[in-house]
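Each reported figure results from applying straightforward, stated rules to the coordinates on display, with no laboratory input. Source: prediction; values computed, not measured. Cβ atoms are built from the backbone, for glycine too; each structure is taken alone.
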Structure I
Amino acid sequence: MSVTLTAEVLQDEIAVSLARVVAVANQRARAAGVDLLQSFISITQGPFNGGSIWRINYGPKNYVGRRGGDLIVEVDPDTAVVQRVLRGQ
């Protein structure tokens, strides 16, 4: 099912910024070997150098009996540049 984005949606700065950030984080996660379709993905926003940063967390859907294994990608929303990548143990 395709959906056409309206001009109103494209003018929503947070929605567009978040879409760019998730696309960049997904690219980094794939490169790190993460199966995106088998991951729970959560997104949080936090302070960073006087601005903010988006933290995208990829955790396994099948987490029962597992420890760690999450991948966290932090992306600057202004530049869409990955600032840090963390892997859980």
Structure II
Amino acid sequence: MEEDLSYQVELIERVKKELGMSQSDIARKFEVGTSIVSKWSNGKTPITVSTKIALELMIERKKDEKIIDWVKDITNIIELVKHKK
């Protein structure tokens, strides 16, 4: 039975979209050839569990950075409002 690799295909696409990374960027990050990343993104070769986890954590980290930026923005707005009173 062939493994369903649709999740990893989606994961690679999310990394490319949400982190603005190309297949070449991903290849450099994980020290593999671009042909390997191409096979991952086409569902022809499974990603190792550790690589999958790393990709997921990269996306989560980016989300955390956005939340931190949002909190900083809100804090700055509150300070501006306080000073206008």
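Remarks
- For relative contact order in percent (Cα under 8 Å, 6 or more apart), the highest value in the series I, II is held by structure II.
- Looking at Cα Rg over 2.2 N^0.38 Å over structures I, II, structure II comes out largest.
- Parent structure of the calculated result -26000, given that helix-only ellipticity at 222 nm (-39500 (n - 2.57) for each DSSP H run of 4 or more, over all residues; to 500) is the read-out and I, II the choices: II
- Looking at distance in nm of label points 7 Å out along Cα→Cβ at positions 20 and 36 over structures I, II, structure II comes out largest.
- Computed 14.5 for mean count of other Cβ atoms within 10 Å over residues 4-11 - originating structure among I, II: II
- For 0.95 (FRET efficiency 1/(1 + (r/R0)^6) of positions 12 and 28 (r between Cβ atoms, R0 = 25 Å, to 0.05), calculated) the corresponding structure among I, II: II
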